Structure P
């Protein structure tokens, strides 16, 4: 049972007889009258227990997008239900409106539509629906809470997909699929053509030249050169650190979410290039794994795997990462480690195991940097800003030290702000592809 504002206002009007007649007995009679009217109103109200709810809900939505959630209410009772329904979504589901008025005649069904705009990744849930049924006077309501479970999976937004067309165009140039042919790079034979001035003489195919030479035409040998393209069907292993450092928020999003964006762009680019992509999310145990997926199924499985995984407030066990990579592939691969590389203490475990990886693989370490730290180094107008700038300079020096140590151990290092890191990692992949290092 719930009291409405009308009931409270009706009670407050009991002050008027006391003021007019000056006898407290009028207040007692007024209270009795209000209680009787409220009891009658409650008695004729429809029963919320007679309502059968059913939910129609999409399974997935990208972070930041809006989808409708439809709640169907069927009145199986004999009285009309006039009231308010509240669908109990988690606050992070961004449900609007939170309450809706319904008029539900007996034997009929109505639909209540709620718009969901989630602002957190993961699984957003609704457990219950609360119904309040008022009588014709709207004084007292019957209330019931009914279990109607619902869940929607909020996927990473993949905002970096806007960079994919330009990177694919560069990749097609590299592979020779357009009219532009990159000379002298790559490891896989593509075709033969006549020699032109400026070609690398090491690319001359002497056997093909001998076959094309005609001694009867009086012309000299027609030199033939090989053209190359980057090798296909290479392995790309993405290892995403979900330890405590991935929980830090930079530019209003966790490091882990930035790593997801970079991983999705890299996977989309590498799969279009014909490479095999595997992904592991790890801290002290494997939180998620995508292996053996190709084509359109790859990104679908990746976002489904990423969606429910949040940062874990534990230290990452880097000593197990080389064995983890070996369990994915025993051949040479591009291993991309998405972690934090801005503090010497936190990077000590990574630095210790990096030589084991660089001996067998091409390793790229991807780390997001805070743009506010860089901007703080230039603000020195007051004493507080000078101290802040000194701390920011110290943080930048730590990033430089860790990056230098990683490069000395044979790894490539890619750093950038959250918006810049995904395209920067994609560019480094294309550079390695062009240099034949994959």
Structure Q
């Protein structure tokens, strides 16, 4: 049994990192006096030559591997909480209701409103008690459904950051009490995440009736959102967006494997700045969340804007952006550090440092230098598991083990039978 266990460990052992097997390196520029927690931004160029998820990233001080963590400021928001309206009814010809808000701060409120083709004004006040009395005005907001004009719909109230226990709503417009089914809360993130531009263009191709924008994205490069910057024309619009991501792989003629299926996603961009029926509308949604796609090959991103019968949007810029990611580690003053990557045989490291990491506000800022080829690089020898290099031998070994176990069982059976006789 010990022999079998040792054999299993041998077969499953992961390759160890060695500087000579990394194809790329980047020096880390930092003050010679800097020490303690140090962080640097990982630019999109690293992802193009690293393994998926930066699994082969390694940090060295000289020839010594240094533990690190990849950190990103992702806004962690609680799930939207649906809140039922209280005392929903009519007063003075307006629809009115209260809402008991969850503890903590909140900002945007999404009203759940049935109906189409409407314009209404919502006046919101806040208080700490539900009883009538002193209330703080939070503002008046326009909600609309301009589907007939192809200008979209918005029932979001952009409140200032608030923490009132109760909110009170008065809706002036064609919204009856039965049209209001509830509301949900969006809490402001504790910190605004930063994004890095992966690709940007102002070029689009008109394929009636659609505008098509294309990007070539390197392998393993994450895209978290798509940002549209429209020009002045048309001034108001609401357009559906379709996103298609397909791997670009060059396969040998005798390779019968199927390419990974394309990844698709949808969204909507909207800009409305106008006065309609005495209502001032100022609403913009120009960012679309990107679908998750992680190919081992470069990818073609195709973004299609459905123009219907309207004039195409004049685009100043369309950007593919990724959340800014930082490599953080504990530096020692006077030491020189280098980032290595480009060894696809490696699995992601597991450091105690990463498990115990807490970002410090006064972390030292460092910068990655230019990427260069590792002068010590040499191809890693074939370190595939023995079972992958010799699959036939594995089956032979399994047959032998089964035969051996069968022989042992047969001998035990014969011995037990003889003992009974």
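Every number here is computed from the coordinates shown, using simple stated rules; none is lab data. Note that the structure is a prediction, hence the values are computed from the model and not measured. Cβ atoms are built from the backbone, for glycine too; each structure is taken alone.
A value of -10500 was derived for helix-only ellipticity at 222 nm (-39500 (n - 2.57) for each DSSP H run of 4 or more, over all residues; to 500); which structure in P, Q was it taken from? Only one of P, Q returns -10500 for helix-only ellipticity at 222 nm (-39500 (n - 2.57) for each DSSP H run of 4 or more, over all residues; to 500), namely P. Looking across P, Q, the calculation of relative contact order in percent (Cα under 8 Å, 6 or more apart) that yields 30 traces back to Q. For the read-out distance in nm of label points 7 Å out along Cα→Cβ at positions 42 and 378, a value of 2.8 was computed from one structure; give its label from P, Q. Traced to structure Q.
Each of P, Q could give Cα extents along the principal axes in Å, for residues 162-305 alone, but the derived value 75, 29, 25 comes from P.
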